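Next up: some structures, all given as C-alpha cells.
Bear in mind that the values in this text are calculations on the coordinates, not laboratory data. Since this is a predicted model, take the numbers as computed values, not measurements.
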Structure P
Amino acid sequence: MIRTNSRRDVLKLAGAASLASLMPSGKSFAQAAGNVVVIGGGFGGATAAKYLRKLSVNVTLIDASPNLVTCPFSNTVLGGFGEMAQVTHSWDGLRRAGVTVVNGTVSAIDAQAKRVTVQGNTTPIAYDRLVVSPGIDFKFTDAGSLMGYNEAAAERMPHAWKAGTQTELLRRQLIAMDDGGVVVMVIPNNPYRCPPGPYERASLIAHYLKTSKPRSKIILLDAKDTFSKQALFQAAWQAVYPGMIEWVSFSQGGNVNRVDPATLTVYTDFGMHKGNVVNVIPPQRAGRVVDLAGLAGTADFCQINPQTFESRVTPNIHVIGDACVAGAMPKSGFSASNQGKVTATAVAALLRGQQPTAPSMINVCYSLINPDYGISVSSVHRIGDDGTIIAVPNSGGNSPANASADFRKQEADYARGWYAAMANEIWG
C-alpha cells in the first residue's frame with residue numbers, strides 16, 4: 001500500500017505509477033488465461049486493455065472512433081497555443097501491444113451469454129469478463145437536463161466536453177468573435193467529468209482573449225458555490241486576468257435553468273445573460289452503452305465493487321472511469337487510468353480463481369492558467385472501513401498558495417510532461 005504524508009511524494013509516485021506498483025508479485029501472474037472485451041478506448045479502457053495484455057490475457061477493445069481525442073489538454077487548443085494533433089492518438093500502439101482493436105458502435109450486450117455485438121457485425125464477440133469504460137454522455141432528454149439544450153443546440157452553443165469537432169467549433173467561434181465580445185460559460189452541478197476543467201478552460205480562453213481581444217470578457221455561470229482548486233484559480237485570475245473573468249456562483253444567481261440557442265441567451269434563476277460565444281457544459285451521466293446491460297439501474301452512474309470495479313448490478317462486467325461511482329476519486333483521466341490498472345490486475349486474478357488484493361490508487365490533476373502558469377491537486381485513495389473509496393488523510397493536496405513564478409512555470413512544465421508520459425504509456 002502507498003503511504004505518504006507529502007504532496008511531493010504523491011507527485012513522485014504518480015509519475016512512476018505502473019503495473020508493478022499496482023499488481024501482486026509472484027509467478028502466479030506470469031501467465032493468464034481468458035478473453036476480455038473492453039468497451040471504450042479512453043484513459044481507463046485503453047489502460048485496462050494494454051495492461052491485461054501484459055498479463056497475457058486475450059483482449060479485444062471496441063471503440064466507435066477512428067482515433068482517440070483526449071479532453072485533457074484540449075483546452076490548450078481553445079487557448080490558441082495547442083493543436084488538435086497533439087491530443088489525437090491512434091490505436092496503433094495498442095495493436096502493437098497485442099490488443100485486437102475493433103472500430104464500431106456496440107449495439108447489444110448479452111450479459112447472460114457473455115457476448116457483445118458491434119453494429120454491422122453478424123458475429124458477436126464472446127468474453128469471459130467485460131470492462132466498460134464509455135466515459136460520459138449528456139443529459140439531453142433525461143431527468144435533470146437543461147431546458148433548451150440538445151444535440152442541435154450544441155451546434156450553436158458548443159459544449160466541447162467531448163473533445164474533437166466540438167473543440168474545433170468552439171475555437172472557430174472564439175476566433176470569429178469581435179474584440180469586446182462576451183463569452184458565457186455554463187457550468188453544471190457535480191458530478192461531471194473533470195471537476196476543475198471548466199475553470200482551466202476559462203483561464204485559457206482568457207489567455208487567448210488577453211493576447212488577441214483584450215477588451216473581451218468571460219462570465220462563468222455556475223450551479224455550485226464552490227469548485228476544485230477555487231482559491232488557486234481565483235488568485236490566478238486576479239493576478240493574470242484582472243477584470244476579465246467574472247464567476248457567478250449558485251447563491252449569486254449563477255444557476256442556469258434554460259438556454260435559447262437562436263439568440264445565444266441563457267436564463268438563470270434570477271435573470272438572463274446574452275453572449276457572443278456561449279459554451280454550455282451540460283449535466284452528465286454515464287455513457288449510454290451501460291444501458292444495454294442495465295449497469296446504472298435508474299441512476300446516472302454505475303455502482304461498483306471498489307476492490308475490483310465489478311458492477312454491483314451485473315456480474316462479470318467491470319465499469320471504470322467517468323461512468324462509475326468511485327467514492328472520493330474524482331472523474332479525471334489519471335483516476336481512470338489508475339482504475340484501469342487496478343481492474344486489469346483484478347480481472348487477471350479472477351480469471352485464475354484468485355482473490356484480488358485491495359488496491360491503493362492515486363489521482364493527480366494539473367490545470368494551466370496560461371502556458372507558463374500551472375497549478376495541481378493530488379491525492380491517494382484506498383478502500384475505507386465503510387467499503388467505499390476514500391482519500392487517505394494528509395496525503396496529497398493543492399499547489400501552495402503563495403508560490404513563485406518559477407514554481408508555477410515548473411508546474412506547467414510538469415503538466416506537459418505528465419500528459420506526454422501518460423499518452424505514451426497508454427496509446428504509444
Structure Q
Amino acid sequence: MHKPFSWRQPLTGLTLAVTTFLAATSAHALPSYARQTGQDCAACHIGAYGPQLTPFGIKFKLGGYVDSDGKDGKIPLSAMVVADYSRYKNDAGDTTTKTGLSEASIFLAGKLTDQIGSFVQVTHDGTEHHTSIDQVDVRYANNLTVSGNEALVGVSVNNNPTVQDPFNTLPVWGFPYTSSPYSNAIGAEFQGLGNVEHRVLGVNAYTLLNNSVYGELGLYNTLSPSIQSRQGLGKADGQDLGRLNNAPYWRVGYMQDLRSSAWSVGMMGFDGSLKDRQSGDLITKFKDFGVDASYQYLGNRKHIATVNASYIRERTTDGSDVRNTQKDMRISTSYHYLNTYGATVGLFKGTSADQTAGNRGLIYQVDWTPWGKESSWNAPWANLRVGLQYIAYKRYVEGSTDEISGITTYAPLNKPSDKNTLSLFAWTSF
C-alpha cells in the first residue's frame with residue numbers, strides 16, 4: 001500500500017541539527033535580537049519587553065529574524081530566567097505559598113545566514129525539575145516583487161501550531177505572557193492547539209503582500225516517541241498522544257501600520273486526526289477554527305494602549321464516535337506609560353458542550369520594566385520585568401471520580417474563588 005508523504009524524517013534531522021548546534025555553541029557571549037539589530041527592545045515590543053510585538057517587531061519576525069545593523073561578531077545566543085512567588089489554595093483547601101525558580105531558558109535566537117534565522121528555546125522547568133526543547137521556530141525569508149507588488153515570502157519550521165504566528169492573539173503568544181506554575185487552567189483546553197505542542201514538527205509557507213495581507217499554509221506531523229524522549233519530553237498525561245499525519249494548518253490576516261496606531265484582523269484553522277501508533281485506530285479527530293483581532297495605539301510612544309481578542313472553537317470526535325465542541329474566548333487590554341509602567345486586564349471564558357470543562361474569569365496584572373529603552377542602563381544587555389498578577393475565577397468546572405464505579409462526573413465549583421492565584425514574578429533576559 002502506498003504510504004502518505006510525511007515530512008517527519010527530513011525535518012526531524014533538521015531539529016536535531018539545530019539542537020546540537022545550540023548545545024555546542026560557546027555561551028560566553030549572549031547577544032539578543034536587540035544587539036543584532038542595534039535597536040532597543042521597545043522598538044519591537046510593547047512595554048519594552050516581550051512577547052507583545054509592535055509593527056516593527058512583527059516585520060522582524062516575518063523577515064526571518066535576520067535584520068541587523070550590518071556589524072559582524074553577533075552571536076545569536078540569549079538566556080532568560082523567571083522567578084516567582086505564588087499564593088494559592090492546594091487540593092486540601094489550605095492556603096499555600098511557593099517561592100522559587102519557575103524556569104530558566106537558553107536560546108538560539110537570531111541570524112544564522114543572510115536569509116535564515118531562528119528562535120529556538122531550551123528550558124529547565126524549576127517546578128518539575130527537568131529540561132527539554134521548548135519553542136522552536138526556524139525561518140527562511142525573502143523579499144520579492146510580483147507584478148509591481150511587494151511580497152515577503154518565507155518558510156517556518158516549528159514545533160507548536162501558532163508559535164510562528166506574528167500576532168499576539170492566538171494561544172502561544174497571547175496574554176498572560178507569563179503565569180505562575182501553580183495557577184489553574186484558564187479558558188478551554190483543546191485536543192489540537194495546545195495538546196500537541198512540542199510533540200510535532202510543522203512546515204509552514206507564508207507571505208505578506210504589500211505589508212498588509214498575510215497568508216500561511218502548513219502541515220504538521222508528530223515526532224516519534226523516541227525523538228520526543230530525546231528532546232526531554234515524557235508522555236503527556238502518562239500516555240502517548242498518538243500519531244498525527246500531515247495535519248493542515250492555515251492562517252489569513254490583514255494588518256495596517258498607521259505609524260501612530262496599528263490594527264489587524266484574522267482567521268485560522270487546524271484539522272487533524274490522532275491515531276494509535278500500533279493499530280491505526282482513531283483516538284481523536286479535531287477541527288479548530290478561530291477569529292482574532294488586535295489594535296495598538298502607539299502615539300509618540302509616551303502613552304501606549306492595546307486590545308487583543310480571539311475566539312476559537314474546536315469540534316472533536318473520539319474513537320467511539322462521541323462528539324464534543326469546546327469554545328474559548330479571550331480579550332485583553334493593556335496600557336503602558338513610557339514603555340515602563342504597565343497594567344493589563346484579561347477576560348477568559350471557556351465552555352464545552354458536554355460540560356466536562358469550562359471556566360471563566362479575569363486576569364489582572366501590573367508590571368514595571370525599568371530598562372529596554374535606548375537610554376537605559378547597560379542597554380541592550382539589561383532587561384527586566386517585575387510584575388504582580390492575580391487570576392480571579394468566576395466559574396470553574398472540576399471532575400470527581402467515584403471510587404467504586406470509576407465514573408467521573410463534572411460540575412462547577414460552588415466557590416470558584418478557591419482556585420484564585422496571586423503571583424509576584426521577576427522575569428529577566430540577557
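To test your reading of the models, identify which of P, Q gives 69, 59, 42 for Cα extents along the principal axes in Å when calculated.
Computing Cα extents along the principal axes in Å on every structure in P, Q gives 69, 59, 42 only for Q.
Which structure, out of P, Q, was relative contact order in percent (Cα under 8 Å, 6 or more apart) calculated from, if the result is 14?
This value belongs to structure Q.
Taking percent of Cα pairs over 13 Å apart, for residues 188-251 alone for each of P, Q, which is largest?
Result for percent of Cα pairs over 13 Å apart, for residues 188-251 alone over P, Q: largest is Q.
State the single structure among P, Q that was used to calculate helix-only ellipticity at 222 nm (-39500 (n - 2.57) for each DSSP H run of 4 or more, over all residues; to 500), giving -2500.
Matching structure: Q.
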